[in-house]
Structure 1
Amino acid sequence: MSGSGQSVLRQAVESLLRARADAERELHDVAARAAKAALRPSEAARAARHPLARRAADDAAGPAAAFPADLAALATDTRTAIATEIHALLDLLAVDHHQLPPLPPLDPGPLAVPGAAGFVQAFPDGFARSYVAAVLGDLSGGRATSKADAAAQPAARQLAIDDARDRIVAAVSPPHQAVVRAWLSHEACHAVEIHGPQVSDRELELRVGWTRPPDHATPGADPWRIRPDGKVVSQHRVMVDAGAFTSEAAFVRPLEAFLAVAGRHEGGIDGFLRDHSAGGIAPFFITARQGGLAPGDAVAYRGAGTGTPQAARDWVRMRRDAMKNDDECMAPVRTIPYDPIADGADPGVRLVFKHREDGWVMVTYYPSDSPAPDNQRLEDLT
């Protein structure tokens with residue numbers, strides 16, 4: 001296996017964090033077994049009820065009492081060694097790949113305390129501590145899929161996409177059905193194809209893990225494929241997460257909220273888009289509350305350990321290197337299912353329009369756990 005320096009460093013951080021968890025668990029088990037075993041000679045000697053035997057019991061109890069302290073010292077030394085290596089790797093990532101200053105030193109004090117919380121606190125605040133917390137928090141969750149899994153996934157059916165679009169339009173209030181159908185049917189719009197209720201959990205998982213588009217093999221979809229040498233060929237753009245609506249009703253409710261606000265503009269919907277655009281792009285965010293979304297109305301997958309911008313970029317680089325040919329690729333990345341509405345810090349729907357020669361076009365519309373930096377909050381425009 002091989003990969004870029006950035007990928008190798010990130011993978012090494014994950015491996016060491018996994019080793020820390022294994023070491024903590026094994027040392028805890030050893031401590032419990034050793035303490036019990038060390039007390040057996042003392043207990044057996046006392047059971048003999050002879051002065052010499054009781055003296056032997058006292059002599060045997062001495063080493064047993066020292067075991068916990070000895071093992072605690074060993075555990076601290078183990079945590080310190082692993083933390084030191086991770087700190088060095090993160091320093092390389094910070095300086096060489098994220099244009100950050102060198103890291104401050106570790107704080108060894110918290111490493112004397114068992115558990116993840118103390119381990120995380122040992123790292124300097126900021127980049128290093130948040131990075132370790134993000135990766136460590138997802139270490140036991142998620143799973144990896146293989147190239148073979150992605151290749152074996154059945155192609156999307158255009159009929160299923162068309163049926164989903166028809167059901168969505170039928171759920172829209174009659175005055176808006178024509179404009180919504182025009183938006184969702186435009187060749188530049190992939191809202192239904194990629195985020196509609198016909199998209200399965202498995203398709204979302206493979207989209208995040210291997211950039212395989214949910215509308216694979218339908219007209220207009222990215223010609224994603226795996227070459228005979230194992231290289232994944234893809235131009236499909238996806239960062240660290242992918243989501244979809246779970247029903248036509250969930251898809252429509254936020255859109256109706258947008259149409260209600262835009263429709264009140266004196267220039268109508270086109271005027272609203274014109275007045276809230278820059279460079280021909282009009283990005284919006286409809287909060288879950290305003291859009292009437294509840295837990296269960298959306299489903300998503302995300303990369304494991306992508307909770308900071310730098311960790312997310314490193315994870316994307318690992319995915320890219322996993323998609324290389326079989327002689328050069330790294331191990332597959334892991335992904336985690338989640339509910340963006342239930343789990344998001346500021347959940348809702350991202351909606352983006354672009355102005356083209358044929359007018360305003362909806363290019364994307366999908367559930368998200370938070371707004372994009374350039375999104376205009378619809379609730380602020382009412």
Structure 2
Amino acid sequence: MATKLYNSHLSKIIFECNEYYILDTYISLAYISSEVNSKYLIQTFSDSKADLINLVRRNMNASYKTIFNCIDKLIDKCILSFDKELNSWVLVDMENMTKSKYDSNDESYMDLTGYTNIRNFFFTEEFRKMKAREKRIIIYMAQLCDSKASKFHDSFSMNLLKPNSSWMKVLKTKCKYYAKYTINKMLTKYEHIFKDNSQNMRVKDLSPKKITNFKFYFQCPAVDNKVLEDEYIELVKLSNPKEYDLVKEKIKFAGITLTKKLIMHLVRAISNLKEWFLKERVAQLIINKYRAIQIHKSRENIKSLPAYAAAVVKSVVNEYKKFKEIQKTNNIRKYEYGEHFIEYTNNKADYDDDITFDIKKALALL
């Protein structure tokens with residue numbers, strides 16, 4: 001799961017896109033993605049937008065058509081693409097967000113715009129029900145909070161009369177009166193989110209009233225507070241309770257120990273799979289690997305669980321596709337596939353060797 005948003009992506013969305021739910025869609029895509037060797041993948045194993053949309057809709061209360069349009073726009077803006085080699089959707093160039101400008105060559109320098117941490121507030125109904133311009137303001141504030149200059153400030157200041165004001169660009173207007181109305185209404189409407197200090201600061205300002213009325217000063221704890229790692233883990237647990245219980249049960253039965261972070265990665269790895277029996281199979285294979293590492297001491301430790309889990313998921317899904325091709329001639333009903341697949345994997349003597357080879361092969365491609 002990505003815990004950060006790429007500023008280059010956010011800038012494209014804020015300044016070039018008008019879709020109401022596009023920020024929510026992008027945040028949801030980042031949330032369901034897995035960081036594998038620095039790339040951010042969303043494993044659906046097909047280039048079907050329908051599969052991707054169904055994953056996004058788990059975290060959003062929006063229509064299929066609405067999210068479809070947002071996905072199309074993100075693809076059009078080169079923020080999202082399908083990688084045929086990885087057989088996954090990819091958040092384009094997101095690996096650049098943590099790179100330093102000092103370590104880059106001249107060509108990629110402009111792409112290194114840093115990142116913005118995801119806030120818990122982005123997943124609340126309150127954020128989702130905000131107007132598009134209000135969401136843009138909130139995201140822009142989060143960007144400012146995470147910038148290097150933020151350590152010198154503990155609040156936000158806004159001057160709508162300033163030439164080339166970035167706030168005006170975020171609001172997508174040239175009308176200072178409309179901008180003033182929007183900010184005034186936002187600070188009043190969400191007074192439980194914002195602490196408005198504008199009146200107190202205007203009293204101290206010696207500028208004419210016609211100028212100070214366009215200046216705003218406020219704080220926003222919902223944006224100031226960054227999500228800690230433990231909170232991300234809890235968020236994954238709350239979003240995928242059944243998968244979490246499955247993983248915990250298998251860990252307990254295997255008699256092994258995994259950290260909260262490893263459990264989170266494992267839950268995230270299986271959460272995007274459609275069929276429950278595939279979730280069980282992937283979880284069991286990874287648990288078996290850790291059992292071999294911790295108890296039997298017969299395997300090397302997993303260097304990167306997200307990468308290894310992605311390889312296991314890919315291998316199991318491919319095996320299931322092959323199984324379905326084999327069974328087409330047997331007139332098996334669709335709802336019986338799971339039962340027969342489990343029996344197939346249990347009875348196939350060489351399956352573990354085959355799947356181990358497939359996992360290594362998939363891991364090499366990531």
Structure 3
Amino acid sequence: MTYGMLTPDVPLGPFEGATITVWAAPGKHAKLHATRSCSLLRSVRATEREVRLGASVVDRMCPRCAAYGRWARAGTTLSIFLEEVTGLGLLYKLDRCHEAGEDSHDDEDTTRAAALLLLDASIGGEDAEEDDWEELEEARQVREGVFADWLDALASLADVDRVLELFPWLRPWAQAAVRRKTDHLEVLSARAARLVAQNLLVLATAVAALPEPELPADELSFAPLGTPTEAKTYLRSLWRRWRSHVEDYWGHPSEQRYLAHDLRSAMNGRRKGADRLMERAAALLTVWEESARSSGPDADGTRVLLMRVPDAAAPQRGSHERPLERLSRWEQAVLASYTSVERRHPAEHLTLTVRVPGTVAVRLLSLDSVLAYEPAA
């Protein structure tokens with residue numbers, strides 16, 4: 001891992017000329033260190049002194065201290081600035097997520113995966129899995145990888161913008177690097193959008209809005225589940241799990257038909273009526289899917305939302321946790337498919353615009369998400 005090292009070209013803004021304490025060996029060109037204990041300071045004749053922070057001083061900083069040395073008292077504005085910029089801060093993030101990595105999937109991988117995934121989505125998943133399950137599974141892994149890269153790039157760009165908002169004099173200096181990151185994010189967004197079907201995202205929205213349906217617990221097909229009251233309990237559980245899975249997913253609802261097999265556990269090992277039960281349960285899932293399709297409006301217009309990544313959702317320095325990974329597959333797919341990055345004057349902050357169908361907008365605004373959405377003015 002390469003830490004972000006303070007360099008002479010980084011604008012210091014109001015901290016230009018601030019007094020800092022350094023340690024150095026004798027000599028006009030000796031490296032400057034933040035502490036006497038720096039492992040790169042080996043001279044026994046090193047002394048402590050005060051200097052004015054500026055490009056010439058930064059140029060003499062030892063590489064280790066320039067990356068994560070403590071040059072100011074903790075809690076001071078200068079200390080906060082240096083912590084946000086060096087180490088795993090701004091300088092490190094500006095040099096990440098601006099180009100494809102060695103293990104990234106390219107456009108050719110995406111094209112092959114999209115052909116399989118969208119065919120799978122159009123026919124409901126079952127035939128494609130039976131014909132060539134391994135290829136389809138590889139395509140799904142490509143989708144996971146592309147979305148992981150996209151999420152990483154989005155989080156990195158948002159965190160860069162957060163730091164630039166704290167220290168606005170850095171924006172013009174960082175403009176070229178931010179543009180590279182923005183361009184890369186747009187490439188990844190377009191790539192990710194090719195791997196999902198927008199009509200299925202709208203369908204998942206309709207599923208999320210469905211009320212609990214009538215549950216045919218008294219049908220003879222469900223008698224192996226016990227009394228009608230017991231059967232209703234199992235069917236309600238199936239309904240809730242099916243709706244939860246579909247509303248948070250980016251694929252075809254038929255991929256969740258395996259949930260019906262959980263009803264077998266309620267039969268306590270009995271086989272009589274099992275086949276009929278499974279057939280009727282599968283048909284019930286299809287009925288619920290069709291109910292969602294028929295309940296959605298044919299045309300509900302487009303709404304424009306603004307999305308931001310709150311500080312709490314930004315990756316923490318030194319942590320491998322990526323809070324944006326907590327987004328559901330559905331929300332990830334919606335953002336990749338409908339979000340654009342608005343480029344403005346470098347003095348203004350990043351704006352992420354989401355143009356979505358009205359029903360999708362309503363759901364985004366009501367989500368308990370790590371992201372924040374609001375209607376555009």
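FYI, it's all coordinate maths here, none of it is from the lab. Values in this document were obtained by computation on a predicted structure and should not be read as measured data. Cβ atoms are built from the backbone, for glycine too; each structure is taken alone.
In terms of FRET efficiency 1/(1 + (r/R0)^6) of positions 145 and 185 (r between Cβ atoms, R0 = 25 Å, to 0.05), which of structures 1, 2, 3 is highest?
Of structures 1, 2, 3, the maximum of FRET efficiency 1/(1 + (r/R0)^6) of positions 145 and 185 (r between Cβ atoms, R0 = 25 Å, to 0.05) occurs in 3.
A value of 7.7 was derived for mean projected area of the Cα convex hull in nm², for residues 113-168 alone; which structure in 1, 2, 3 was it taken from?
Working: 1: 7.7; 2: 4.8; 3: 4.5.
Clearly, the read-out refers to 1.
Out of 1, 2, 3, which one gives 0.95 for FRET efficiency 1/(1 + (r/R0)^6) of positions 161 and 257 (r between Cβ atoms, R0 = 41 Å, to 0.05) as computed from the coordinates?
Corresponding structure: 1.
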